[in-house]
Structure formats: C-alpha cells, structure tokens
Structure I
Amino acid sequence: MVYAQDLKSCEIKPSCGFESHPRHKNMSTMPIVTRTLKQTSYHVRGAHPKLLILSGTHGDELEVTGCVTEYIDSHQPSLPDYVYIPKLSPSAVRLKTRRNMFGHDLNREFVHNPTDPEVITAIKILEPFAFSLCIAFHEDPDRRTSFYMYDSHSLSHEQLQVYRNLVTQTNASLFTGIDDPADKKLALHVEKGYIHTPILGHHDTGFSMRWLIMDHKSDRVLNPEIPGKADMDLKQQLVDKMFAFGNTLV
C-alpha cells in the first residue's frame, strides 16, 4: 500500500520559512514548500535536496524538534537544500509516547515490507529523493549532560577529532558505555560520544538508519542522541553543533 492517490491531494504551501516561526520568513534565500501526506507534514527546499533532517520519531522526545526547527529557521542561508520531517511519527508526538497509535516503536518498523502506516507514509515521502546525508535527531531520556552519536559509516581520525571538539565546546560530556543494556539491539558500546554501527547493514532491525542506507536513500546517516534531561540551552547548543558538523560531510 503506497498511497499514490494521496500524493495528488497532499497539501502544498510554498513559503520562505516554517509557519511555526513566521518571524524568520524573510531569511530564506529559496522558497520552502510544505506538504502533508496523510498526517505527516514535511518541508522541501530546492529541486535536488542533499540533506535529510528527521525528528519526532518518538513522541517522548519532543523538545529536540523545537531546537531543530529553530536552527533551520535561523540558518537558511548556510544550509544546503534539504527535506525536513519534524514529526516522523505524528501520532506518537500527539500522544507524547515512544510508541505510536498502532502500538509500534517507529524505529523498529523500517523493515522489509513494512506494515506500519506511518512508516509507509515516510517511505512514500522520501521515494523521489536521494540524499548525501541524513541527520536523524533523537533524545536519550536517561541522560542529563552526556552525549553520543550513531554513525552509519566510520569517521577518519581527523573528522572524529573535529566532532568531539565541537561537542566539548558545549557543557555536554562525551558518553562512554553501553547505550541500553536492556535492549539487545542497542546493547552496543559507545566510545567518547561516538559509535560506528556497520552491523545495521546485516540485520533487519527496523532502524530507519538501516533502511536509509540499504535502500540507497542516503549515503550516510547520523543519529545524534541529545540528552533528554538537559536544559533547553544545552539541547540547542548540541543541535547547533551537529548541524555544523553535518555541514562538513555534505
């Protein structure tokens, strides 16, 4: 089921900034088109966007979406053309829960032949595009200041140094340890705020990162895990630094 008919009737709003932040409307140098397919709204800038920005995979990670939107609105001239989906799981965001209205953790549902309607919608939205980089923002609800990032590929020594220097310019620390010992799919070791996860290419985990790589939607995927218990200032700083780092990879 691909909802082809819904693309023809999807809502299209050309604008120069996101309606949630109208004060920035004149800052963009190119029109931004806002569309809605089913319940999922997304923003497209440029004919051939090379950056995919995701947030709102889980409804209990709400604050980072505001930080991401704020950065995008206020940095239009420096951003490459992009697609931004602020609420990848609209129903989970509405419910403010990790699972969506269908009882699913959306980041376990990007499998071969998916059945979750929100995943099917996301796949349909992304079908026309091929990106150089995806930054999929998450929050780790257990952490106050410690930060880490998943990477679908491996950074060079020099790139890793740049990444870690950017993070330590904030008040965050670089997390070392096991991400989530209770989850077999996430019981992975993080070293000084960074983990390269090539195993995602060998298991149908349902992670969006794996699907994006395996279906050739994005050449690379970064999953920054913003500390969920951090104050908004630190969250915004980390989001800003991850965009700055992402710009070095696009």
Structure II
Amino acid sequence: MRLTEWLFLGLAPVATWLESRFPRVPYRLLGRENRLNVKYFLLQNGLIYVGVVLVSALYAWRPPTWGLTAAGLSLPAQCVIMVLALDFRQYVLHYCQHRFDFYWQFHKLHHGTTELSWLAYGRMHPLDFFFMVLGSSLATTYALGANPLAWVLAYGVLDLVFSSFFAHLNVDLPRPDKLRWWARIIVTPNVHALHHSLAGQRPVNLGGVFMFWDVLFGTFESPRERRPAFGVSGEFPTSFSGQLLHPLRYWSKRSAPAGP
C-alpha cells in the first residue's frame, strides 16, 4: 500500500470526528452531496494510478539528466524546493481556473457542492484534475529533474493533508473575528470556505498549502461570515453524469453556429 493511502486511512476518521465534534454547519455525513463526492473520489483515485504509471514509464524511458537530481541535491532539499514549486504552480493554475471561462467551466464542478466537507476535495472534473492538477504537477517534477519520491512527499503528502483534507473541513477554524497570523501563511478551513462561497467565486484565497501566495499577489481576503452559502450561481446539474457532461455541453453550445 502506498504512503498516501496509509495517510488517507489515518486522516479520514480524524477529519470525520472533527466535523462531527466542531462543525461549522450541521450536515449529514451520508447525505446526497457526500454520496456524490464519493463517486468523484473513486474516479480521481483511479486517475492518480494512471498518472503514477505514466510518470514511472517516463522516468524509466528517459530519466532526466538535468535539474535537481543532476545537481546533487539531497532528497530533503529537493522536497523543500518541490513543495514551493508545486504549490506556486497550483496557485497560478487555480487563478486561471477562476479567471478564464474555458477553465472555469471545468473547475465549476468542484465549486458545485452546497455542503463543504473534507469529502468535497475529490469533487473535480476528471479532465480538470488530470491536466490542471495531476498532469501539471508531474510535468513540473520532470521538468525540474526532481526525484519522483520528492513529488510523493511534497505533493502526495503535504497537498493531501493541507489542500485536500484541512482546507475543506467543515470546522469553524479560525474564527472570522479572530483571524490569526498563521491563517495568512497556511491554508485554513474558514479562509478556504470563503473561496468556496457564493461570494467568493472571484479569484480569492487560491493557495493550496500556503496562503502567502495570496498575500503576496493581493488575492487574500479575510472571511467575514461563519456560515457562508456554498455552490455556484446560476443553473448547474445535480446528477453525476450531468455534472461530468456540463462543460462539454456548454462549449458545444458556444461553438455551435448561430441560427439565421
């Protein structure tokens, strides 16, 4: 079993307990939204295996003779560089997902949930996840000539703990009226909840692991509500198949020639 799978098995019950003990808003663990989230999680996990196979084949076929490994950097040093590089990559691409309509139509699925909980982290369109998240992180790792283990530790572990689990927790932390200094450094549930709220569909609070990217580039916004409304404005499908087909149908209609 992979390290990230063991980590998931340890984090899932802890996150579920925290949400039941300190919820931001009451919700049903096995409600409709979370049942839908589980389907996306299973789909996403399958894509991760595909990505691991592809990058393993790439490194076996043409291992990089440049970059971090070629420079003789130790694994801990590579991990530090990769954490910063991959998280900055996520910040930039996340900005694009909200700024440009083409990417937003795919990313909208992630914001479509009306109940935010740790299970919502897996709710992503497979094309959005494979290219904008998984594919871009693997491409960055290869381009930097990094040890693949640095990707596992930097992306697989830290991203899973902070960007996936911690950011999406249905927990009232930190209180909007008592926003701590560290909430401007690392991602926290209420700061990321603003990003998921109907009021936060602008490109704000985009950081995955670190929030200081948002502070540096002016996209940080302090939460004002403890119980914001989640979801997307306008009509959006509620079924699994409808949500998967939504961006394809949207762009099909946009590209269709206008009638006489």
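Every read-out reported here was derived from the displayed coordinates using simple, explicitly stated rules and does not represent laboratory data. What you see is a predicted model; the values in this text were computed from it and never measured. Cβ atoms are built from the backbone, for glycine too; each structure is taken alone.
Values computed for the structure shown
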read-out: Mean count of other Cβ atoms within 10 Å over residues 159-166 - highest-scoring structure of I, II; value: II
read-out: Entry that produces 20 once relative contact order in percent (Cα under 8 Å, 6 or more apart) is calculated, selected from I, II; value: I
read-out: Comparison of I, II by mean count of other Cβ atoms within 10 Å over residues 71-78 - largest value held by; value: I
read-out: Source structure (of I, II) for helix-only ellipticity at 222 nm (-39500 (n - 2.57) for each DSSP H run of 4 or more, over all residues; to 500), computed value -8000; value: I
